[in-house]
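Each structure below appears as structure tokens.
Every read-out reported here was derived from the displayed coordinates using simple, explicitly stated rules and does not represent laboratory data. Bear in mind the structure is a predicted one, so any value in this text is a computation, not a measurement. Cβ atoms are built from the backbone, for glycine too; each structure is taken alone.
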Structure P
């Protein structure tokens, strides 16, 4: 289906992993994606409605 572009937008944030000896190595970091909350809310609402519809 179609989902508006602003709902699919994500921001990648690089975070240090805890208790690593050498933060000069790329393995010492992880990337986390921050998603727009409106897309999550819409997905939740549609998911609940589909679940109710499927039970009927």
Structure Q
């Protein structure tokens, strides 16, 4: 049970991520693991791959 204190400062609410966005992020991670050797042979790092995929998906 949460107790509200009268003299405490209000705390910001947690921002919950969009479930679809979380699914995309999970899928990007799965694709990286699946094609890691091929992507690394093209000179991509995991961070670069994730950045490009997020740009393509606009998330």
remark   = Output 39, 11, 11 (semi-axes √(5λ) of the Cα gyration tensor in Å, calculated) maps, among P, Q, to structure Q
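Which structure, out of P, Q, was helix-only ellipticity at 222 nm (-39500 (n - 2.57) for each DSSP H run of 4 or more, over all residues; to 500) derived from, given a value of -12500? Please list the in-between numbers first.
On the way: P: -12500; Q: -17500.
Only one of P, Q returns -12500 for helix-only ellipticity at 222 nm (-39500 (n - 2.57) for each DSSP H run of 4 or more, over all residues; to 500), namely P.
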key: Structures P, Q, by distance in nm of label points 7 Å out along Cα→Cβ at positions 18 and 42: label with the highest value   = P
